[in-house]
Structure 1
Amino acid sequence: MSRLFEPLALGSLRLENRIVIAPMCQYSATDGTPGDWHLVHLGQLAESGAGLLILEATAVSPVGRISPNDLGLYSDSNEAGLARVLSAVRAIATIPIAMQIAHAGRKASVHVPWEGGGQISPDAPGGWKTEAPSALPFAAGSDAPMALDAGGLARVREAFVQTARRAARLGIDALEIHGAHGYLLHEFLSPLSNQRDDAYGGSLENRMRFPLEVFEAVRAAFPAERPVWMRISASDWVEGGWDLDQSVVLSQALAERGCAAIHVSSGGLSPAQSIPLVPGYQVPFARRIKLAAGLPTIAVGLITEAQQAEDILASGDADAIALARAMLYDPRWPWHAAAALGAQVRAPKQYLRSQPREFKNLFIGY
């Protein structure tokens, strides 16, 4: 049997296969609230045959959004809008749905990608003052963020808690806390962005303190029977920055606190990063963390072919494969992977007749 199409348990959540749709920002919400774009976008992904759909980075506060058009879950309007979308998606698909909850930190207040993605200054329309561990801008010439004080830390932590509670009311099956790609929690972890001299800066133990506090608070606020895990950047790809050895220590600390998995990405903290972009370039990180922390790992990054994904799992390098751009380009990627690997995949009954003649047992209808 194909490893890619074997079931997988993430805590108490059972996935029918090991294909995960990674969070992908759509920059198409209004004041954090989704509309028809999300209804169509998530509807097609929900019928892809993947084992899990993770909603895009969902901000825990208005200043935690990456752009003014980011999805959020910090208001009653956001919650009502997501309830509408999720109700429609669940009416047509059986896929489990997780949510990535996030705060963009110093990388917030930017234009959407198709408008250049540059920072919006705090005094410009649509812009705001960003917040971070230290008053260090992301890039030269950018507006410096406000360094969070004790009250700010408490406020951000509580924002994560309130978003987790809203997600629970929406019936979200699992939560992924965003600790990667240079956003707020990653900024606390890396010595390149965290130059605090209090209990939240300096040593590795101190730099991990706030991300671990957020994890503990979210874990306590979300129903115990639903899993919570974290996405991390295993390396800043910058000399003197966050690296794999520190990621192992963090993953071990998360395991002790009931983390269900680690979603292993990398980079995003500094414009000085130098990343060797080759197929599966982040997979060795996932393997090391899996072996050292004893947690299931989700591998991601330039994994595009079915046999490539199968080989990663068969070798024990990771436990699941996350796809992002590949799923946008081909929302039926799991169907095609099942055909290539001689496996079966779920498909809506309305599409069963699309099954090619040479794959007579490809689809399981629902």
Structure 2
Amino acid sequence: MSKLFSPMTLRGTTFENRIVVSPMCQYSSTDGNANDWHVVNLGQFALCGPGLVFFEATHVSPEGRITDADLGLYSDDNEAAMARVIAFIRQWTRSKIGVQLAHAGRKGSTVPPWNGGGPASGEHAYQTVAPSEIPYSDWPAPQALDAEGLHKVRNDFVAAAKRAQHLGADVIELHFAHGYLAHEFLSPLSNQRTDQYGGSLENRLRFPLELFEAVREAWPREQPLGVRISASDWVPGGWDVEQSIAFVKELQKRGCDFVDVSSGGNSPDQKITLGPGYQVPFSQAIKQATGMTTFSVGMITQAAQAEEIVATGQADFVALARGFIRNPRWVWDAADQLGGEPFVPPEYLRGRRLTM
């Protein structure tokens, strides 16, 4: 039997297989509200039967967004809009639903990538916050978070988690990767504070761990809560896999159920060695050192490749993004090659079983 198509249970949630639709920013919301695009975009992936589908980075406050067109979960309108997407997935598919809660930190107040990326201006610009007043590249300097600001961020994450619970989401993932706020606290490249939240590794871990603890307390004990991390800054003297392992050990003590292992995003000086499965060694190292359930992501495109990652214990789940964009029926093709039995809507049976 294919390991990729075997079920796995985290807390009280069982996933039909180990295939995950990774969070993919769409930059297509208005005031943080999901719309028809989100119903179709996420719905098309869920229809082919992945074990878990994630909403894109879902921001906990307006000032925490990457762009002003990002998805949010900080208002009643946001919650009502997201409910439409969840209702579709619940009615027509069997995929579990994940919400990735995020705060962009100093990498906020930008424009969508198809408009050039980089800092926003005029009515689209807003003040960003970070652990220190260190800009990303030559972007505008962020405002360093004081005690009141830190308290607000914690409360915003908790409030968004409670909204996700009210919506009936199965899983929450906290976005602590890709140079966004929590990652900025973890890395010495972006955190030069001199208080209890900066300096030593223990201090740099402190605020992300406080965020996790606050959400874990608010999120139902029977439901999985995980974290996406960047295992390396890919910059000498920055965040690395050894520090990531130390962080994961602390998350374990606080009830973390999985770590979604990515890398990079915190420095324009990063030098990433790209190639198929280039981040898999990070998930493998973390899993071996801690025993934590891990997701691996990054240039995983082929069914045999995904099967090998899971079957050999390099990770417990594989998360695809571009692979699903290119082929929304990726799960069916993988099942044909590996012998799995994915969910198929009855409306699509003739397309799945060509001999019918």
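None of the figures in this text is laboratory data; all of them are computed from the coordinates on show. All values derive from a computational prediction rather than experimental measurement. Cβ atoms are built from the backbone, for glycine too; each structure is taken alone.
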With distance in nm of label points 7 Å out along Cα→Cβ at positions 17 and 321 computed per structure, which member of 1, 2 shows the largest figure?
-> 2
The highest value of distance in nm of label points 7 Å out along Cα→Cβ at positions 49 and 281 among the shown structures 1, 2 is in 2
Comparing distance in nm of label points 7 Å out along Cα→Cβ at positions 145 and 273 across 1, 2, which is largest?
-> 2
